Structure I
Amino acid sequence: MSTGGAPPRGPGRGSGPAREAGGGGDAGWRFARALVDEWARLGLTDAALAPGSRSAPLALALAEHPGVRVHVHLDERSASFFALGLARAAGRPAAVLCTSGTAAANLHPAVLEAFHGRVPLLVLTADRPPELRDSGANQTVDQTRLYGAAVRWSADLGPPRPGPGAAAVWRGLAARAWAQALGRPAGPVHLNLPFDEPLVPGSLDAPPPPGRPRGRPWTVTAGTGRPPTRRQAEAVAEAVAGARRGLVVAGWGADTAPGALAAFTAATGWPVLADPISDLRTEGSVSTYDALLRVTAFAAAHRPDLVLRLGGPPTGRALGAWLGADVPQVLVDPDGAWADPPRAAALRVPADPSPLLREVAELAGPPCPPGWPAAWAAAERAARRAIDELVDGWEEPFEGRAARDVAAALPDGATLLVGSSGPVRDLEAFARPRSGLRHLANRGVSGIDGFVATTLGVAAAASGPVAALMGDLTFLHDASTVLGAARRDGGAALVVLDNDGGGIFSSLPQAGLPRHFETLFGTPHDLDLGAVAEAAGLPWRRVAKAAELPAALGEALAAGGTRVLLVPGDRAANVRRHREVQQAVAAALGP
């Protein structure tokens, strides 16, 4: 597996059975059928693609396989983020296929998100034969290593050639790509697949090259987990025993069973500060830490001796800034990643966190002094009451309340996707503790692109209701997906915070600029988002009163399909209300 630098290209072009005498047409068809059949044996159920000629052999092979659903999109970026959503929801690879040229470049944003977000993805780019590269041939670029180091592995065998042993090469390639995508860490795998003409086989009825008997995969990779060693558990237990004031901080990708965390906190007494997208903000955790840590006196008086970090960095700046290198930290990551921007970790533990926490709980000594968790619990009650009483008194929609109410209103078994920029920060700052709700977000590189496509991909794979919370620019940025959403199976409730621009910039230093702020940062779009939804054939509703949002969300989910709820707002007023909330929390904590 390659995790840095130029990834290996796999078996080279120009040698072996893949280059024996043969040609296009049926050769490409047999090769494509071998790949798809092997992936289906390994667990592939879904593939997204955009139309193209050079990708015809693989597109036909995917469409012909009875175990694979094909989701056709008009543009490659939508297809790739849809596949990302499928894979993120299912926890196994989905495939995205495109033709050659600029089509392959349009997959790059989703490839980056999959790489940094640790999402298994099969990225399949069809290509012209190698001899046409650098020749001025139409729609031909050098697609080998197109995504650089942002893939776990890549390969290009050249045009498929039948011959003795070809089936083993082809199926072995498929098995390796699948294993590499699921490896630790998971991520995208790129197969660049040149096809000779003719691209369409003489018959679609020819069976794929033979595989293992009884439908078994060609190669199965076992044992990808990282169970903790006794030495790792003892090292963490020793660090925990030396801390009288400890905290657990959980971010995206925490990958921890709530029961394991509960066993650890029962043994240690440590408070839990959990971002909702960690799926660990359950009853008893501290949900108001963003506001609490903005109160200078509270933040100074509650410095911990040790922090146990699970998953990626926290979303908000307050907690991230508070956890500087002067705070000893233990970083637990099942993939052994260095998810530590300030380089603050004193101890790294590359192990699965759930068994580790359970073992540390058994080794832990006496819990921390009771006054420590009691102080955090009291602050949580005071801040929670101050926040809820204040925002519940506002009749007009407020983005923080919308985030809180959407997360609270969704039924158990639902999935909430939360967009980057303001929405994910508001969810962190305002959502109450709860269980039974799965949170997903594109936090690998935190872009707003492809968010609607990701949501619909998740909806195509999820077993329960799906809702998404996003800003208006995020909605418009993925307008090509919005325009095709009504034709997708399943669907989601899309809650759009419509403040006519990039609301997050109103809370950043750029807002103080005397000139250029609106043009360069606020970027008002002056568009009627209801008309956009209507043009896409999507039912929509404007939610003008804050208290109406939970019921409107429930109705949208009950009606099924994709529906749009527009929550109007004002960027300047939103900033003022955030400040009022902070002032209320500070007052509730007292001097």
Structure II
Amino acid sequence: MEIPAHSTNGPPENHATHRVAILHVLAIVLVGSVLLTGCWNADFLDYDDRDEVFNKHVTGPLSEIFSYGHDVLFFPVTTLSHRLDRMLFQSWLPGRLGTWAPGPRVMNYIYHAGAALILWRVLLLLRFTAPQALFMAMVFCVHPMCCETVCWVAERKNALAGLFGFLALWGWLRLEGHRWRWVWMTVLYLLAICAKPSTLGFLPLFLLIPLFGGLKGLSENAPMQWRSPKAWVHSGACLIPLAAIGLASIIINVNGQKSLVPPPGGSLYTALLTDFEVLARYIFNFFIPIRLSICYFVAPILSLFDLRVLLYGTVLLGLVALTIALAPNRRRAVFGWLWFGSCLGPHLNLIATPLLMQDRYLYLSMPGLLIVFVETCAGLQQRLGSRSEPVFRMAAPVLIAVLALLSIQRSFVWQNTLPLFLDAVEKQPKSVFAHYHLGQEYLNRFLAARENPNVPALEAKALQRKCLEHWRIAADECPDFTSCPYYGIIALNVGEDFQIRGDLVNAEKYWMISAYPRYGLSNFDSVRAISLSWLAALRESENKPRDAYDFANQAVTALADNPTRFLRARLALTLAQSNSATGTERAELIAKAEADLKSVMPGFEAYAQARKMLMHPLFTTAQKSTFP
């Protein structure tokens, strides 16, 4: 399949015969199916799949699809598609394959292949030749970076956003000047953004197209024509409802996003500097997809004088300048770069989550890079002359075959969570998310093995040890440790492990990390309370009753349950009887201890002990009689 040089003479070459068009459709759909080779019959992943498919919005009443709160994201179109999956596959597929996960995974590919076919039609509208459009659509469909969208059921939203987003773009180009254009755009854009909010990145793209002179200006080398005021009014009227939809989506989903963090480095300035590396690594992974991972480590760039700014900035500017200079249609090459930046914009960490870089973030931006690549190859072919034509003709199918082989290889890591994160730890050893989720998978396997009488105790214990080892690495060797929303859980468990091994210095170190989280990240109150309780017990063992009581008091503030209240009561009595307590302070400590002991409920293991403690001489006879 060749990528011929762009021709500006004669009629456009995208009017293939009906028969050839059918062959192109089949080629696009079939080549991308290799994405499922290694995982099509796998069960749901423990990593997010079950949360997406079995949450109340999918399993509850139909009205739940359109409900949202301050703790959930709003994906009604994606949620509706999961409900459809349950109707189609849940009743019969488990009896044949042991799980109904293959059904939703195949549906992911159907939506992805549909997005590739719509993209193919968009590229033909832009007057790429039939072989060029086919090549780009096939690369988009088979690229290993799309394994994350297809193989991971939870990323259904990505494929749906591409399907409806590319349909909206097709309508924006095809229906220029048509009176029903705004209806088409509003409906398709609404569906896209209700599938995934990051479709917001298409909005600048819709604005850029009129600036390039519309479809005619993008597809030809003729000078851009001045658009009439009427044309601008029509385009602006179409964009107003889209902007309103985008604004509403931002408000809803920012409120529902539980893991927002400060931008990398702490400010928008450092986020923009860090994006130099992020953009360069995305481009590298797109063109050389041999080190893909479910998660990546990116060290924030804090200064303009960081050498990475010079390195990545030079590479990016040089690449943009070189590709535009080589392109026969420079306007279209510029448009490709703007497509890349526009659709990647929502994921450039200005509104940041802990995951600064993910393969799926490039999904909607990928066509922009493909446009740049094809334009650059066409320019090279023109400059090298007709002798280079066989080379380019052979290079296209070879490239697609290589991508297909890499996708097959990548698809096998999506069989379950263990190979997925073993792969991530190998490729991104400094990523806290790689080590945390691998440790969590070992923990899940340990808990299952402990309940299975056929599994030797030593084998189960080895799984627990692997979990704690990866969590220790996450805490000690991953610079992004505190960006993980669950770092408090990691630190608590690692601290308890050091305590069991008698290393109280390290135990205290990790409990302090767990007790005092940074950035207000999701650090469960129960985790903080347990860590503070361990610190209180540690100070008690060091004969420091005041420090012990202070930690216990903070534990009750974090979570006022039976264990923390009983601990505070016991330490309050100890402190009240010490020589350091004044008369007024002693009375307050005794009153607080009494209230805490009375709050201990029957069924708690220390209930009897709490009742016995209330018989202490420090309490009055009247106070004793009120205890249940």
Structure III
Amino acid sequence: MDVTINIDAGGTFTDGVFTRGETIETAKVPTTEHDLTVCFLDCIEKGAEKLGTDAGDLLAETDAVRFSTTHGTNTVIEKTGPRLGVLVTAGEEGSLYGEGDDDSTVADSLVDPSMIEGIEERVDPDGTVRTEPDPEAVERAVKRLQENGARLVVVCLGNAYANDENERRVKNAVTDAYPGHYLGALPTLASHEVTARPGDRRRLNTAVLNAYIHRPMKSALYKAEDQVRERGYERPLFVGHSNGGMARVAKTVAINTHNSGPAAGVLAVGSLAELYDEDLVAADMGGTSIDISVVRDGEYTVQLNPEIDGLETNVPAIETYNLGAGGGSIASVEDGDLSVGPESAGATPGPACFGRGGREPTVTDADLVRGILNPDYFLGGSYDLAPDRAREAVTEKVADPLGVDAAEAARRIAEEAQATIAGGIRTWGEGVDAVAAFGGAGAVHAAGFADAADVDRVIVTPYSSVFSAFGESTMDVNHTYERYLGTVTPESVADGLADLYDEARRDMRSEGFDPDEVTVGADLLVESGGDHRIHDVDYAPGVDAVEGLPAVDDDETTVRLHARGDVPKPTFERRDLADSDPADARHDEREVYWTDGFEETPIYRRDRLVAGNVVTGPAVIEAVDTTVAVPPEWSFEVDAYGHGLIER
């Protein structure tokens, strides 16, 4: 029996998917931003309760605990990371390896320009060391940084991709001056520890971003691992990565966790695309924002140089586009114009209806005022909403300035958010067959933004509100190892891959995989200016030379080895179809404001709908962890896999 726990801590809610054999249960709890391990454990306890056991017994039998979080992402957005000091090659303090002033630099957002020091050293592009750094000069520079408040030092020297000896010398000099047993020990991270690829500007951005989130991620993830071990879990805690794989905490580089939750959701949509043989837009609408990505021909796109906070990096990640249109997005009126987002109320104080002190109207408040949400059945009734607070906020901040009533203002708020999302779908998902909507707010607005984007079909699975956590359950253990090649020959490629394979074999064994259980692939990444090419390499461990190599530019080539360990995954099971009549699932009715006014609307319970049932709009379908809005002229059908198909 395969037992897994999959937790995704988002900005507003923390979601869990729990598998035990063919049984799948879900859970959703508020995110505790001050300490992620609180919501992490709360979610596990709630999942264990649903499986009819307690957290300790569940953890003792669990084969894998997977965890993804937006903590690193939020640290960058909110600028709450540590004060960093940066060491670069002398002469690059102002440009930071840039060729002009057009590109954003770390000094614009993450590093105070006064915290950048130059070190006299030089490495040629071919890896020749021309000048070694003076340890005493390094110590003086670091002393200045520490006196100015540096809590962590980043080392990124020119051409270190070709030869990292000088970076190692600088790091050793810092460690010698500030050894670990001192209270003033100064953690130091070097660019070669994060990336082997060329491009000094991107290397610096990547190293600084990694350092900026390193400490909070290290603290949160190791504490989470300690907590589950204390409760009976005996295996490594696996952490979701933004490239679609996962690794144990000890082998996770902090920057790889950035946007890992949305990446997991894209994997889950990939499973749907394969199931239905369709091109899909993945629309992950949570409490803070919505992430949009596209799966075409069963494949998602991996960005080699994704931007994070406007900074181009070189740590590959699944391509997603973020829009400030989530359930917590704040609505406001200025000079008679309504706008929604990108500012969000987050988990704290949250929407006005949460009753936690929030006074700004949000999309969730609008959904409550319209009658879409049931104040007594939010999260299955475990979370009381305050309609009066929602109406007050919408009236004061939107309805009165626009000269309309609260319900019409609420409709306009929802419509504005849906228009923003539709714009993203039209931009990035032109020609897709359907939208896969997920996240806690996805099913509420899916038909609305699909309609605005001229898409006629939406897929909403029973796990849609926790779909990123569900996507984690499909993740394999995946590592990519890189080495810059100064000279590309059949022998140099084989030698580089042999070293990388030895490293991969050690890592995968530590994560529970024997060599014969690991799938290995290799390629050459050739980068020139802003372009890149990837050439697959036919590699088998133990060869002395790799044949069939393409003609490439030696100065721009990185050899990469990809190692994957497969893990058990849940599957979508077919079931027999009942008739179309959903009468047994009808629960209630209430007034809902759709377009021109309130309309008496039937209410259905999602857990009572069975395969074959068809609900004709207008209707509202309430689940424990989300709400599905079915507008007039749309319908909701439960198909043979138990998924909901919302169709025009």
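None of the figures in this text is laboratory data; all of them are computed from the coordinates on show. No experiment lies behind these values; they were computed from the predicted model shown. Cβ atoms are built from the backbone, for glycine too; each structure is taken alone.
Out of I, II, III, which has the highest value for mean count of other Cβ atoms within 10 Å over residues 130-137? If you can, show how the numbers build up before the last one.
Numbers: I: 12.0; II: 25.1; III: 15.0.
Max of mean count of other Cβ atoms within 10 Å over residues 130-137: II.
Supply the structure label, taken from I, II, III, corresponding to distance in nm of label points 7 Å out along Cα→Cβ at positions 66 and 546 with the calculated value 6.2. All intermediate terms of the calculation are to be shown ahead of the outcome.
Details: I: 5.6; II: 6.2; III: 2.8.
Structure II accounts for this read-out.
Work out the source of -11500 here, i.e. which of I, II, III gives that when helix-only ellipticity at 222 nm (-39500 (n - 2.57) for each DSSP H run of 4 or more, over all residues; to 500) is computed. Mind showing how you got there, number by number?
Details: I: -11500; II: -21000; III: -9000.
Value -11500 for helix-only ellipticity at 222 nm (-39500 (n - 2.57) for each DSSP H run of 4 or more, over all residues; to 500) corresponds to I out of I, II, III.
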